[in-house]
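Just below sit the structures, each encoded as structure tokens.
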Structure 1
Amino acid sequence: MVGTTSHVLYAALAFVGVHILTSTPIRAALVKRLGEGGFAGLFSLLSAALLGWLIWANSVAPIEALWNPAPWTRYISFAFMPLAFVFLTFAFTSRGSAMGGNEGKIAARDPAQGFLKVTRHPMFWGIALWAGSHIPVNSDRASVYFFGSFVVLALIGMPLQDYKKAALHGAAWGPFAMRTSAIPFLAAIQGRSGLKWSDISWWRVLLGLALFGGFLFAHEFVIGVPVIPG
């Protein structure tokens with residue numbers, strides 16, 4: 001199985017499956033037996049191990065082309081990766097009410113603050129944009145399995161996290177969900193979030209764009225594939 005595209009598929013299914021299972025009632029049963037800290041530690045180790053397996057399986061998989069990508073497909077990544085970096089920057093540098101470790105603020109009078117008025121899932125959108133924008137130009141079967149698993153995880157993860165948070169916060173979740181949206185800017189377009197320019201932390205936008213610019217040059221050394229033609 002090692003060195004086959006099926007190996008990548010099995011690793012991808014395991015990686016996505018574990019994240020889905022831990023958003024079901026199985027999580028509560030494990031927390032009851034292990035405690036929150038024990039569960040978090042076990043889940044982190046298992047996730048890291050499965051991610052490592054997926055990366056390794058993809059790195060040794062053969063090239064089985066599914067289509068011949070047109071030259072212009074590389075610009076899809078250039079279009080969406082800056083947004084991915086901005087979303088991920090917001091996710092890592094701000095602790096929103098719907099994110100772990102800050103649950104108490106969800107019952108506040110105005111729980112939806114800052115970038116949460118854009119989307120309550122910046123992490124998932126960053127992952128989806130990163131992975132999805134890489135599929136058109138990476139046309140081999142293993143890459144489709146690899147990047148596709150992250151797209152599936154991100155899109156499924158949003159409603160699963162909403163379900164988990166709704167169960168955790170009870171009645172307090174309703175006002176928060178009303179002021180926010182999973183789809184970026186939907187709550188603002190519908191007039192529910194009260195989004196203002198001041199809610200967008202522009203230093204985070206600039207940091208995300210700077211990180212994207214740096215990664216353009218580092219991509220060849222980190223990933224082994226040049227992005228900018230020599």
Structure 2
Amino acid sequence: MAAPGRLVIFGASNIVSDLFDCALANGLELAKVVLHLPESSGARDIPLAARIAALEGLCDPPQVESLETFQPGADELYLLGPTTPTRINLAAELERRFGLRYHTLIHPTAYVSPLAQLGQGVFVGANSVIGPGVHLDDHVFVNRGVTIGHDTHIGTYSRIQPGANLGGLSRIGSGVTIAIGATLLERLVIGNGAFVGAGAVATEDVPDDVLVLGIPAKFRKVL
């Protein structure tokens with residue numbers, strides 16, 4: 001039997017515990033967290049050290065190292081840790097230095113249709129449903145309890161937050177955020193860089209780089 005893969009996460013964020021959880025659920029070894037920027041220290045953030053300490057008794061803790069000292073190793077699986085727009089720059093730097101391919105990490109409790117297509121570096125969290133004909137481009141992050149309807153296409157680096165519900169036959173651009181509990185009706189086009197706010201209900205197309213809020217979702221500002 002082949003040894004389990006060794007997961008290497010580039011960059012730390014408040015979502016890294018979800019990545020730890022999903023890796024453990026898939027029987028992967030947590031090998032490393034590679035930091036490319038100083039760690040955030042917001043008042044309500046949880047430090048990476050505390051998140052790693054929570055793994056005690058469950059697995060060997062991952063090593064933490066700098067991007068400046070990182071070198072790829074055998075049997076490693078790679079994933080981006082941040083979900084913020086900074087990960088685009090991180091991916092570009094990793095491509096320049098190493099030309100890596102990325103692992104697609106899916107929680108065992110998620111359902112992904114065999115008729116869906118997932119790019120490299122995609123994450124699908126617990127209890128999410130990815131319908132038939134869905135296409136998730138590289139580095140799309142789908143959090144817990146998300147439903148994505150049939151034949152919806154989501155562009156690179158977009159993030160779908162917990163409890164969001166996306167109707168079928170929609171086109172979601174690159175770098176889009178669909179926030180917690182938001183709903184999109186079917187057959188919508190959401191432009192690149194758009195942000196659909198928490199709990200919003202989008203009933204019509206959303207242009208590039210704008211924030212929409214409310215029920216129904218209305219323009220709030222240009223991002």
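One of 1, 2 was used to compute helix-only ellipticity at 222 nm (-39500 (n - 2.57) for each DSSP H run of 4 or more, over all residues; to 500), and the answer was -21500. Which one was it? Comparing all candidates, it corresponds to 1.
Between structures 1, 2, the greatest calculated value of FRET efficiency 1/(1 + (r/R0)^6) of positions 119 and 207 (r between Cβ atoms, R0 = 30 Å, to 0.05) is seen in 1. Between structures 1, 2, the calculation of distance in nm of label points 7 Å out along Cα→Cβ at positions 47 and 63 yields its largest number for 1. Each of the structures 1, 2 was assessed by mean count of other Cβ atoms within 10 Å over residues 39-46; the largest value belongs to 1. Here relative contact order in percent (Cα under 8 Å, 6 or more apart) was derived from just one of the structures 1, 2, and that gives 11; the source is 2. For structures 1, 2, which has the highest computed value of percent of Cα pairs over 28 Å apart? Of structures 1, 2, the maximum of percent of Cα pairs over 28 Å apart occurs in 1.
All of the numbers you see were taken from the coordinates with simple rules; none came from a lab. None of the values given here were measured: they were computed from a predicted structure. Cβ atoms are built from the backbone, for glycine too; each structure is taken alone.
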